[in-house]
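Please find the structures below.
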Structure P
Amino acid sequence: MSPAPADRAVATSTASPPYVRIDRLTKRFGDFVAVDQVTLEIPRGEIFCLLGGSGCGKTTLLRMLAGFEVPTEGSIFIDGVDVTQVPPYERPVNMMFQSYALFPHMTVGQNVAFGLRQDSVPRAEIDSRVAEMLALVQLAGYEKRKPHQLSGGQRQRVALARALVKRPKLLLLDEPLGALDKKLREQTQFELVNLQEKLGVTFVIVTHDQEEAMTLAARIGVMRSGQILQVGTPTDIYEFPNSRYVADFIGSVNMTEGRLVDDAPDHVRIDCPQFGGTVYVDHGVSSPPDAQVSVAIRPEKIQLGRERPAQEDNVLKGVVTGIAYLGDVTRYLVRLPTGFVLRVTAPNVFRHEERLAHDENVWIHWHASAAVVVTR
């Protein structure tokens, strides 16, 4: 059997000495627990994403790292130093806010230079560092413009330059690309990764956007109700979720309940009433026979066809009830005889490919390794 997702996450997080270490961190607002006993390690030079829905505690955790919120319990260490009670201006940290918070009356150059002026850095050094940073974010020549004369993507880069010009060891980014349109956001994601690689600064990013986290992060921490449910690489989180919530939160998934009816070291069979049969999985699971489990299958791992496949296991019959052509892929809704509806994603490889039609009878099948079994 392959190592459990949790084992891989621990191995990744301890591969190098942690630059950021959070130990049993808790934040309460009255009776409400915003962050609940979070323990986390982030290596130097990593892009780490805190991913979760609204109200899960990710921004509160980020604000405690920045020093804007004081923990109720627990400790924060940066580069081996306990900074739990250290004020924001004395931490080797800078923060880029979701709104960018640019000063509208200042030019681009003045915005980027603001923090250096507050620190009484000599004028010649300020000019040099501002020019260097604007060149790095591809805004050389924009020094005299005001924020209202810039596009959303350009304002985002000014805010990033202002956050980086002070050369922080740790940069915290709160929904940094949320104000950009989809196409610009995708472009900026890669620019941000390239910039981080050049500078070697440790990034901690808060986002609710799964695609953004998967694109940017070396590792992701999925949060819910103030706790981190799973830490791992994007591949670990997507392919090996450790809970029903993580499987359902990341990407699109077909989720059903079932009962273990055949439990062997190298395979299991799960009776799934909503599928109208059993699901065969080519590895064992850590649950006793007859245990109730959840079965998750990603839409892109299911294949559709008009002819019954040769394989015996993991074959179902259904009727196409919905079609969405999205250019690169087509998404199908397929209703099974039980009434359960499966989502299936098929790549559009050929321009003139004959596609399935509404109300067409189809066969569905998937590989024995496709399904993920989760026990909580």
Structure Q
Amino acid sequence: MNANQPSGFNVERLLQIFHQKFGSNDNTIQQFFAPGRVNLVGDHTDYTGGFAFPCGIDSGTLLLIRRTNNNQFRLASTNFDLSVQLSKDQISNDKKDNWINYPLGVVDQFVKRGFDINGIDCLFSGNVPNGAGLSSSASIEVVTAFAINHIFQCQLTLMDLVKMAQAAENDFVGMQCGILDQFAVAMAKDNHAMFLNCKTLEYRQVPLALNDYTIILANTNQRRELNESAYNERVAECERALQLLTPRLPIKALGELNEQDLASHKKAFANDNIAYKRAKHVVSENARVCAAVQALEHGRMDEFGQIMHASHDSLRDLYQVSSEPLDHLVNAARAQSGVAGSRLTGAGFGGCTVNLIAKNTSEQFIREVGQTYQEFTGLKADFYAISPSAGVRQVNP
């Protein structure tokens, strides 16, 4: 297999589907890939200008794309039934809660910036579980932006594309996410995680030297319906916390706050305990990210795992974005020998847990956690051993 060729895709079959849906023309079909991502520590900190510690995973979105020059945009997926054909002046979010909005939002960003995107055929195929909190949406957005930038020679930087992908989700989809997901999907590096300052966008690639440990994702298969009300409510609560603190402290973002200053100004939250709990999670989670990076760099895996535990507890109790199935998965994992750490990953409200476990216990972990989880919830969890993988790229045929 080619070094940059993602695994898990039957490209010959995808090319057949592409021709069945879109027919033939003289332009070349090109291939691009963007991974999903898992956040090891540091959730719900990005939109407050805090720290995060994500890595790319070896699943994602493969895009087959062809320029058409007919001012038509045809989009289809092997994962969803809905496909569309529309012209530039028909681009609008009129398909609520649908995958189509992610690539359309990106096309909309290029059009708004004055680029002459004069027609494309796109076939998307993803092997990231949809709705699992592993950034399948950001994967679609980033691969679309990267591919359009390449085939239309827009000469935008990768950072430009990251910001456009985020803007597509904020302005077109209506999800007020921070930049974490799009940044991680674009900038990921093989066998590394990135220590990211979400305010300055400074980042450092940190080798993921797991040695005798491995990372296993466990999908609750509780559909993660991350709608605007649930997520955007948390964004608004953090904004309220910031507004209560700015008359007292010289900060412009909640991510600048430290635990000591929050404790000193707790009285500011006398009438808003919810905002206080959200702020407490943010400042403690930022501290956990910094401690986790140090623990990893010094090979202290038990300490890293304990930080993961504390992160989940904070997301459950202070930020209130866990769910019963997520908590059952985490509790079942923590009861197993060989588990260093377990926590929900991503935005919560369902989705996946990320687990740091001893390699020689992985089969036992999957068997026993899966059985316990099914007994408690009636749901069947799916498990994935992941390899930290590279970010968005063109795939050579």
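Here are the numbers for the structure shown:
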{"read-out": "Kirkwood radius over Cα pairs in Å derived as 23.3 - corresponding label from P, Q", "value": "P"}
{"read-out": "Structures P, Q, by relative contact order in percent (Cα under 8 Å, 6 or more apart): label with the highest value", "value": "Q"}
{"read-out": "Per FRET efficiency 1/(1 + (r/R0)^6) of positions 87 and 351 (r between Cβ atoms, R0 = 35 Å, to 0.05), the highest-valued of structures P, Q", "value": "Q"}
{"read-out": "Of the structures P, Q, the one that -12000 was derived from, the read-out being helix-only ellipticity at 222 nm (-39500 (n - 2.57) for each DSSP H run of 4 or more, over all residues; to 500)", "value": "Q"}
{"read-out": "Given 30 for percent of Cα pairs over 18 Å apart, for residues 231-294 alone, calculated: source structure among P, Q", "value": "Q"}
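Taken together, the values in this text are just the output of simple stated rules run on the coordinates, not laboratory data. Predicted model only: the values in this text are computed from it and were never measured. Cβ atoms are built from the backbone, for glycine too; each structure is taken alone.
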